[in-house]
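Scrolling down, you'll hit the structures one after another.
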Structure I
Amino acid sequence: MQLLFGGLISVVLLGVYVHLVRIAIKVVYCVAATGCTEYPATYFNEGMAQALSVIGGLVSALVIAELAIAKPGEAPARRTLAKDASPLAVRTVSIVSTIYVLVWIGAGLTAFLVGLYHPKEVPPLTTLGQAWLGLAVSAAYAYFGIKPAKAGT
């Protein structure tokens, strides 16, 4: 039950994260377009900016932590299941965790690219995208067990 509840909270946070990134992108493109009034710069308010920052950090921390613990080639969160877990449970956890990581990558990469071309329209989106890039590199290092070479070797 605890795993189900924790997983549900994680998925809800990811959904809010994706929603805020989507709204920020709509504001960026509206502000950049002549005559657009549907999503003015004020639409993405301070509360949204703060929530995007906090939730983005939480989602990213979860992804990095799970990738750091997972064995390369193994789905994140697989370790939470018992060794004798049913094939359906293993498949479900693998699919959900893989989709979770892919959605995080998609939202972060999109935020990075939109922020790269429109850095001033919604600064919190630009900041999120830049932070995500560093976190994505950290996640890859953690998952694949890459360690920097020691000096002199």
Structure II
Amino acid sequence: MALNPEFVGRVYPPAATYVVGREKIREFAAAVGEANPACVDVAAARALGYPDLVAPPTFGIVLSMRASRAVIFDPDLGLDYTRVVHGEQRFSFIRPIVAGDELLVATTIESIRSMAGNDMIMTRGDVGTASGEAVLTTYSLLVARGPDEGAP
């Protein structure tokens, strides 16, 4: 089923606030092999001028994936999530994420297109603090694979 192109420009408002915890940063840093001491040692982060631990740059995926649920499970969009693969992810930073941040993400559908029998949906997540400070923007491309030819 093709995605509804009328959804381009639709904004999904932020859901619950995500409070960035030190242990979440440390766990993520360990999972991705981040060796920067500012990601695990508060004193090292403060020595660099940060108020607390600094999240690895790709930590934004935690926020964008959580926020994208509103898009993914919107029944009117027509996305079959069982056929989705992650095509691309990128981040545009205003400042790093640090422990203690209380973040919200508004997700916008930037584009919907079809290519080679697949539907592609690009979303933008505007991440900011609960007090309104912009932190980063995430961009995510999801590819909904078309039906398998010759499948029963």
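Taking distance in nm of label points 7 Å out along Cα→Cβ at positions 80 and 112 as the quantity of interest, name the structure among I, II where it is greatest.
Top value of distance in nm of label points 7 Å out along Cα→Cβ at positions 80 and 112 goes to structure I.
For which of I, II does Cα extents along the principal axes in Å, calculated from the coordinates, equal 58, 32, 21?
On the way: I: 60, 50, 20; II: 58, 32, 21.
Label of the source structure: II.
Also, I was wondering about something else. Using P(r) over Cα pairs in 10 Å bins from 0, in percent, for residues 24-71 alone as the calculated read-out, with 28, 44, 21, 6 as its value, let me know the right label among I, II.
Computed on structure II.
Given a value of -25000 for helix-only ellipticity at 222 nm (-39500 (n - 2.57) for each DSSP H run of 4 or more, over all residues; to 500), calculated from one of I, II, which structure does it belong to?
I
Something else now. If you work out distance in nm of label points 7 Å out along Cα→Cβ at positions 8 and 104 for I, II, which one comes out largest? Don't jump to the answer; show the numbers that get you there.
Working: I: 2.2; II: 2.8.
Largest value of distance in nm of label points 7 Å out along Cα→Cβ at positions 8 and 104: II.
The value 4.3 for distance in nm of label points 7 Å out along Cα→Cβ at positions 40 and 96 was derived from one model only; which of I, II is it?
Source structure: I.
Oh, and also: For distance in nm of label points 7 Å out along Cα→Cβ at positions 32 and 128, which of the structures I, II scores highest?
Result for distance in nm of label points 7 Å out along Cα→Cβ at positions 32 and 128 over I, II: largest is II.
Throughout, read-outs are computed from the coordinates displayed, never taken from laboratory work. It should be emphasised that the depicted structure is a prediction, and the values quoted were computed from it without experimental measurement. Cβ atoms are built from the backbone, for glycine too; each structure is taken alone.
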